[in-house]
1. A value of 0.7 was derived for distance in nm of label points 7 Å out along Cα→Cβ at positions 34 and 58; which structure in 1, 2 was it taken from?
2. A value of 0.85 was computed for FRET efficiency 1/(1 + (r/R0)^6) of positions 50 and 82 (r between Cβ atoms, R0 = 25 Å, to 0.05); which of 1, 2 is the source structure?
3. Ranked by distance in nm of label points 7 Å out along Cα→Cβ at positions 42 and 114, which of 1, 2 sits at the highest value?
4. Comparing 1, 2, where is relative contact order in percent (Cα under 8 Å, 6 or more apart) highest?
5. With percent of Cα pairs over 17 Å apart, for residues 26-97 alone coming out at 48, pick the structure among 1, 2 it was computed from.
6. If log10 I(q)/I(0) by the Debye sum over Cα atoms at q = 0.15, 0.19, 0.22, 0.27 Å⁻¹, for residues 66-145 alone comes out at -0.51, -0.80, -1.03, -1.35 when worked out from the coordinates, which of 1, 2 was used?
7. From 1, 2, which structure was helix-only ellipticity at 222 nm (-39500 (n - 2.57) for each DSSP H run of 4 or more, over all residues; to 500) = -24500 calculated on?
8. Of the structures labelled 1, 2, one was used to calculate semi-axes √(5λ) of the Cα gyration tensor in Å, for residues 106-153 alone, giving 19, 13, 9. Name it.
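Coordinate-derived values only; no laboratory data. A quick note: this is a predicted structure, and the numbers were derived from the prediction, not measured. Cβ atoms are built from the backbone, for glycine too; each structure is taken alone.
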Structure 1
Amino acid sequence: MAKEYPLIRLPTQSARMNLFDVLAIFGFLFGIFFGILLGHRFFGIIGGMTGVVIGGLLGFILGFLPGYFGREHMFREMQRSSNEQLKAKIDHPLWSFYNTLALLNLQMRGEDVQAYLPRVLSLLESDDSVTRLFGRDALALVYTPLAKQLHDLGYNPYASTEDCRAKAAQLREKIA
């Protein structure tokens with residue numbers, strides 16, 4: 001049997017709206033629509049008003065479940081992955097929360113993750129604000145003292161690329 005590592009759960013919020021967010025919203029809206037339709041048809045105005053609440057709630061729950069199960073699958077996959085598999089996930093060319101979670105899992109297992117710091121710092125200088133956001137989050141979760149220094153510099157991943165590069169350069173100078 002493969003070695004089981006501790007399960008690390010993090011509250012997740014997408015940097016961009018994704019398919020799972022759309023499913024939850026549409027589930028909510030369709031639930032309201034069918035709640036009104038069915039409630040009004042069978043129980044009149046009171047049924048329609050009740051149908052809005054019940055339908056919206058049920059629709060949202062049904063729309064939310066695919067995202068929930070997707071996140072659960074991701075956390076369980078990280079838990080079952082070996083250190084070599086986690087390193088392969090970190091080395092993926094496009095950085096996302098998935099890479100950050102793999103890096104955090106590797107650190108929690110006692111592995112030295114300093115070799116990945118230059119890549120995380122390079123994310124802070126990206127042209128894309130979402131990539132900079134992922135870099136800031138990776139720094140905050142894995143390299144917490146450096147994240148504090150970056151925060152003290154006033155780094156904002158949504159600021160201009162030039163400003164972000166200047167703040168990242170200041171951080172590099174501090175740690176050099």
Structure 2
Amino acid sequence: MRILGVDPGSIITGYGVIDRVGSSLTYINSGTIAMNASQPLSLRLNTIYRDLSTVIDTYHPDEFCIETAFYGKNIQSTLKLGHVRGVAILAAVHKQLAISEYSPREVKRSVTGSGAASKQQIEYMVRTILHIDKPMKHFDETDGIALAVTHASHITAPRMQFANWSEFVAHYPEKLKL
């Protein structure tokens with residue numbers, strides 16, 4: 001199963017792509033989508049959508065995960081983050097990917113064992129878990145990979161999507177035994 005993790009940001013959006021086969025994780029690729037802060041938000045949102053769509057088309061992930069929004073001290077930053085998340089999720093929806101969300105604390109706890117871990121601790125653990133030799137340019141990239149690792153640890157079986165209840169019942173008749 002291939003997983004794309006996205007750390008949304010209105011200036012730098014990080015992403016990481018990993019494969020999970022059984023309990024084994026393999027690093028595929030990661031990077032950032034960097035934008036000019038002086039550009040209007042609408043142009044930056046277009047860049048995020050376009051570039052994430054290209055990442056999805058290039059690596060063909062099965063699952064998409066993104067960091068949940070959190071409220072900071074600056075409401076304008078929170079609103080911009082909401083727009084970025086919406087555009088990123090839209091790119092995944094248009095490619096028919098299953099979508100999951102994880103809080104920053106949940107990602108830190110999953111990757112390092114502590115919900116209060118530093119960015120440096122997350123980078124160290126991600127590089128250790130996935131045997132990545134190259135240094136990361138931005139913590140946003142590391143966070144994207146950490147999201148994918150977190151998602152991989154939360155999946156117990158491949159997801160199946162059904163159009164309606166009848167399809168589910170037809171696929172799992174044994175679950176309805178009384």
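1. Traced to structure 1.
2. This value belongs to structure 2.
3. Sorting by distance in nm of label points 7 Å out along Cα→Cβ at positions 42 and 114 in descending order puts 1 first.
4. Once relative contact order in percent (Cα under 8 Å, 6 or more apart) is worked out for each structure, 2 has the highest.
5. That value comes from structure 2.
6. 1
7. Answer by label: 1.
8. Corresponding structure: 1.
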